[in-house]
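The structures considered in this document are given below.
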Structure 1
């Protein structure tokens, strides 16, 4: 028994000694100077490892949700004990997808940042910054709309973008604080005022602005401000990091800038200027008609949406719209084969009137896995689908999403019913404009709550 206790004590002592040996410290200046080339080489290597891992991750994203989840049973047992009536009121709601993202990236970034540190704070500080920097192309790529990845909806990438960004910002904070501590200990705090380090401070402030304005309460209350800060800070971070990071990162900077420039180019490419026609349906709903030629990019997939903003004759305002695209999304209720495109819009602060021009961008496709265009048919309404029966439940203006899906599925032999919930009986007038879709009473059930 005594020997077992002795062995356990020996193992614990070895573990504690190993942890103690691993903990980074500030070594004497002579030791730091002698390790300079090693630190530079390892920092560069782990930056490249980070870039490779993030690229592989991007390529595997289409299979991310399809991959077998070995933790489903454990997760099911865990959430079965949760009082959902309380969980819904929590600031953080347990979500399997979020847990997967946080665990994966926390482990990956920790390994990339904490290996081969030689118990040296400078190794850790430099690594934290380098790994964070090499994650930026992935973070920006995840914001591309529409996503260039096959069978991937842009919105499904936002949780990855959000949580990876937060982890990268935490790493950047760690990088900043460790170097401040290092400068204080060495008595070289004045180095912060060097131009390259000041650029790092500006980048860090921009990161923090993005993080603070991205928090749900802030984002919901001042969404436009959040959007502007997000875009402007992204450009500031890319530019300042180019002058801050050592060794230099010209290729990463070029890649980051290319992604943002491509976003601007793509928006310009699919944007047109147009007048619209409006018909007031009720106090809640408005029917908007747009000429077919005003939709630059067309798609046969039902449920596509466009984005609109007021047209301004000022060149500065138009450039602002391209660089900071604060637009309003609306779902197309019709299909490209129709004479004009229609929107069913809930009235809000953004006014749609006939005496104004608008910038119309789109279309953006939905992610409908149950519909695949037939490659051998010229008829735009023919799709490959295994759906036999479909029930669509929507409320208010969301009927604009349901109508084209009903129309397409009906054409392809599926039985479809819409359950539409409204508050104002006058909203029913919208059905008069789609009589060719609702060919019988079995197509739609209407429930009034107000």
Structure 2
């Protein structure tokens, strides 16, 4: 943990708001400049292109991306040494390139990078399907392109940039040992006009404070993980509560959004829910249109259906190139369907793999897998290959770990995991570590990342 984060965790809430807003200045400079505006303009204008024009753009960008990656990345230059990249003329030839698995990607990431850490915009994978977080480096202009696409997606659905938004994500804006006599479970980024709500304090007892504050704040939109947003909707439904303002939309990401969750959120929040998919690795964008249909935007990459998964190539990842990368999630297309929204981008029938299971914190908050996986971001070593959380008691959680050569975690790494875990689940929770060759599977043979037997 950085020294700034340690200081942040100890200061009063009003100073934390100032700290988050200062960080907001950094985010603003990284994302919202003339490049951002140019990219956003391009996405809006190219909406009117024909399918043939879009496919030609996709092919040209693909060929340019492959050749650039082979020239700049040591890993791909060696990987493709027996392939005549100069002879690639059509996107259909993509299958001559080998598939890259997650473990291979993680193992070789330092050779995959084409940009120094200093000159890049950094992100981190969430590890929401399998594997642990990996540091991703973006070329700054391509990171802005991704931000522009996300805002273009929101604008198409009526939500303009810098309008009030409420966010429910994995950020530990409030540690569990932070003094909180006034039950304030949110922090404000004044620069981006965004209020972050802690998903680690959403107990039955505390949800009334979230509801009341949202009613006072009156955000235009809510975004974040489906599970905490759904948990708030359940509380409101059970207590016959409704917002006293009109939301424009709810945007969900990072976890599976189930039909029953969407139905209840839309009923209780009185607005549409829009799902979107673009992993922290930098996957191509899959977003939902106003008709409720998921579309893969072919301007952002290539997605291939493959056995029990999806293979992705993403045009905005030159800093850490993703070329025929096995993302681990299952993306299925409905190739025969034409959406009534008018979009010619391929229809996605389903996205699977982002587990919606939850653990229970000491304060009875329900915390999803994507949020739990955030604890691994702080590890100093890359020993851990895969993991599974097993909870049979409120105050004890077993962490089954697959490690390289069954190696035990260092004392320092254990201390880091325990500290980060307790920030989210409470100071009294015990975290037990078990090194294993194979993670537990359910009756269907699937590996469950969370096994919770606490009701």
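Coordinate-derived values only; no laboratory data. These numbers were taken from a predicted model, which means no experiment stands behind them. Cβ atoms are built from the backbone, for glycine too; each structure is taken alone.
Computing P(r) over Cα pairs in 20 Å bins from 0, in percent across structures 1, 2 gives 23, 59, 17, 0 for structure 2.
If helix-only ellipticity at 222 nm (-39500 (n - 2.57) for each DSSP H run of 4 or more, over all residues; to 500) is computed to be -10000, which of 1, 2 is the source? So the calculation was done on 2. With respect to distance in nm of label points 7 Å out along Cα→Cβ at positions 60 and 404, the largest value across structures 1, 2 is given by 2. When distance in nm of label points 7 Å out along Cα→Cβ at positions 164 and 396 is computed for each of 1, 2, the one that comes out at 3.3 is 1. In this comparison of 1, 2, the computed figure 0.90 for FRET efficiency 1/(1 + (r/R0)^6) of positions 220 and 284 (r between Cβ atoms, R0 = 30 Å, to 0.05) is attributed to 1. 16 is what came out when relative contact order in percent (Cα under 8 Å, 6 or more apart) was calculated for one structure; which of 1, 2 is it? Only structure 2 yields this read-out.
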